Structure P
Amino acid sequence: MQVKKPSAVAHLGPPLTRRQFLGASALGLAALSLPGLSWQAGAQEVRYGFTHPHPAAYYTQLAGRLVRCDLCPRNCEVLEGDRGECGVRENRGGKYITLAYGNPTAVHIDPIEKKPLFHVLPGTASYSIATAGCNLHCAFCQNWEISQARPEETYNFDLPAAAIVQAAKETNCPSIAHTYVEPIIFYEYMIDIARLSPAAGIINVCHSAGYINRKPLEELCRYLQAACVDLKGFTEEFYQKLVGASLAPVLEALKIFRQKGVHLEIVNLIIPQFNDNPKDLEKMCLWIRDELGPLTPLHFSRFYPLFKMKQHYPTPVSTLEKAREIALKTGLKYVYLGNLPQNPAENTYCHHCGQLIISRRGYLIGEVKLKDGRCNFCGAAIPGIWRQPQPA
């Protein structure tokens, strides 16, 4: 197993362009040197293989010290001494524990737009964390160095939940983002951080694939303010072939997020020849419109060759533009194109009057023409989170 280098803690300076981020090493696994950032890799204790065993939530004890994990749709049945598919949950003597608690391997300060969340506190910084591990195995994963590793195979920070909240407060981040890998695998850590955040006036957001069972998701929605969910494709064949999972639970999770009032944005990474069929894209957009609402922000993102798909080719710009055209024709109002710096489709236009209300150039945010979440031109309410809450 390749030794993973430690991540770094950053203090945010001027906003970065998307090109600067894409040109940097993934997740900052090596120290980055970017304009306006002061990186402090030694600001917190970091140890190789550091774990902090913690009781896991959502599992059932079965006969013979067997346990069944009830957190995600895999419902792994785990023998004593073994782990679930995610690699972070282990059966110890018939009790299930998580090794992804209080030990993030990635700790960064990102623009909130990187999540991407375009309708949440635009132009602000988000304190972003991830542990090792994932319950999915996407062939195109951009963060595979940590998502496909176990906690004992990475350098990890010793950061309890309260320390994360305090660090976000000290670095003037109005949000904490659970991101980079599938945050469901560090569910207990995420929940505890989110419980402590309101006292500091900080919201919690996540970037998730939505592969989670109903009961734990409903509990998470009590503490989460926004979610950006990867809808990776719109066929079971795609999910089974390239993700190693199933589409149906993701669609159910999206509906639960909406029902529980969590602000929701969707990302669809378009991979040529795999999920770029216009008819499938149209079906997906119609489903979003009918089940989640036409004002749900949708991000079509450009694929670049990574992980097990390095021999494939990037998404043609024309394919992304065609996808956006399809989405707009179905009635979706907020459709963005990602990984295309300086494209006009990065901007936000009012769904009612069509005026430009948020201009973007990479991660640089121009004037935000909103007042109390309403368009300055016509007064229409724009879906999103536009004001940081006061400390509880």
Structure Q
Amino acid sequence: MNDVTLIGGGIVGLATAWNLLQDHPGLKVSVLEKESTLAKHQTGHNSGVLHSGIYYKPGSLKAINCRAGKKAMEAFCEEHGVPYKLCGKVITATDEKELPKLDAIFERGQANGIDCERISGERCRELEPHVASVGAIHVPESGIVDYAEVCLTMGRLIEERGGEVLLSSEVTGMTRGKDGVTTLRHHGDVRTETRTKLVVNCGGLHCDRVTKLSGNEPSAQIVPFRGEYFELTPEAEHLCKTLIYPVPDPAFPFLGVHFTSMIGGGVECGPNAVLALGRECYGKFEMNPRDLWESLTYPGFVKMAAKNWKMGVGEMWRSYNKAAFVKALARLMPEIRAEHLVACPSGIRAQALKRDGTLVDDFIVDEADGVVNVNNAPSPAATASLNIGKLITEKLGPRLPARPAAVAV
């Protein structure tokens, strides 16, 4: 019998498994991933930003986990040779009307203990010569990393510590018993039942469905939003040195189109945010009828769409009109042109949405009868993953086998 079975081979599931094995040597831990590789979905389509935590409400799970998680991620990368870089970023106001919102973000940054500085537009252009700015925040501690490489490293370390990482293993059922949970998984045509004392659901895009499999009802439904990106041509890469972000709209959990220097080279631009036609439909015209019907008929989506339809139309227009996308980027960088941009792979955000239409912005971790369900882990979950894993490990601690007693020598 397993001690803990984790569902999902993205960065949150792997970070939790790594924490469990560090704190409880000898624990029987398995990670079940339905895909043939780790980090296939949200983690593997991540832009690779090490977030500082400047945007988040002081005291929120996002703020607390982001700050501690960032330090832990930097330490992990240092110890295990994963490249990362603290390149810094600017959050720039391009209109005087945005300055009050910018000041509010700066106040949050100070409250969260972040190394940040409120700077003038002139100073901003010294840091990023091609940016438009009437005022900005400089965050020198923001950074970049390859989270897919982090996951591959974690997967190797988990196996070295005696844990299992089982790929192509989709969980299709769960049954609770007196002494634990039976998980039903399929590896191709092979059906396997695994007995485990505790289950941690880190299913990402499918976390609400896994929660239902465990016999619990999620407090919010996942509605997938596709984020489309462009990449700067090599000739245009000099236009962005670090990370360039706009002043976000506090009513939405999306940060707006921005420029991101990548750890492996190059600069990404985006994303927009449009309803995905399926939870794993990355192409503009890919569709999963079941997923789409589930989103369109969910009362929470209907209410959210009715309230924010103008913003939704704008996002869709930018999706189908490159000139409109360029116009949005040009607010930050007036020199940008359509010929500077080449389309690159999209990502999908698992956005938790309540039945009343509220977009859930903070992490949700629910627990019931031996199953911990991570029911919302939006950005900055990758940055915060090691601390999320630590908190889940602490939550499970009283029900885990005691550490072996030290042997005197």
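Listing for the model above:
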{"item": "Among P, Q, structure where percent of Cα pairs over 36 Å apart as derived comes to 19", "result": "P"}
{"item": "Ranking P, Q by distance in nm of label points 7 Å out along Cα→Cβ at positions 120 and 200, the structure that comes out highest", "result": "Q"}
{"item": "For helix-only ellipticity at 222 nm (-39500 (n - 2.57) for each DSSP H run of 4 or more, over all residues; to 500) computed as -5500, the structure of P, Q it came from", "result": "P"}
{"item": "For mean count of other Cβ atoms within 10 Å over residues 184-191 computed as 12.4, the structure of P, Q it came from", "result": "Q"}
{"item": "Value 2.4, calculated as distance in nm of label points 7 Å out along Cα→Cβ at positions 240 and 296, assigned to which of P, Q", "result": "P"}
{"item": "Comparison of P, Q - label where mean count of other Cβ atoms within 10 Å over residues 256-263 is highest", "result": "Q"}
{"item": "Computed 14.5 for mean count of other Cβ atoms within 10 Å over residues 176-183 - originating structure among P, Q", "result": "Q"}
{"item": "If relative contact order in percent (Cα under 8 Å, 6 or more apart) is computed and equals 14, the structure in P, Q", "result": "P"}
{"item": "Top of P, Q by FRET efficiency 1/(1 + (r/R0)^6) of positions 328 and 376 (r between Cβ atoms, R0 = 25 Å, to 0.05), largest first", "result": "P"}
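The numbers here are math on the coordinates, done by the rules we state, and not lab data. Bear in mind the structure is a predicted one, so any value in this text is a computation, not a measurement. Cβ atoms are built from the backbone, for glycine too; each structure is taken alone.
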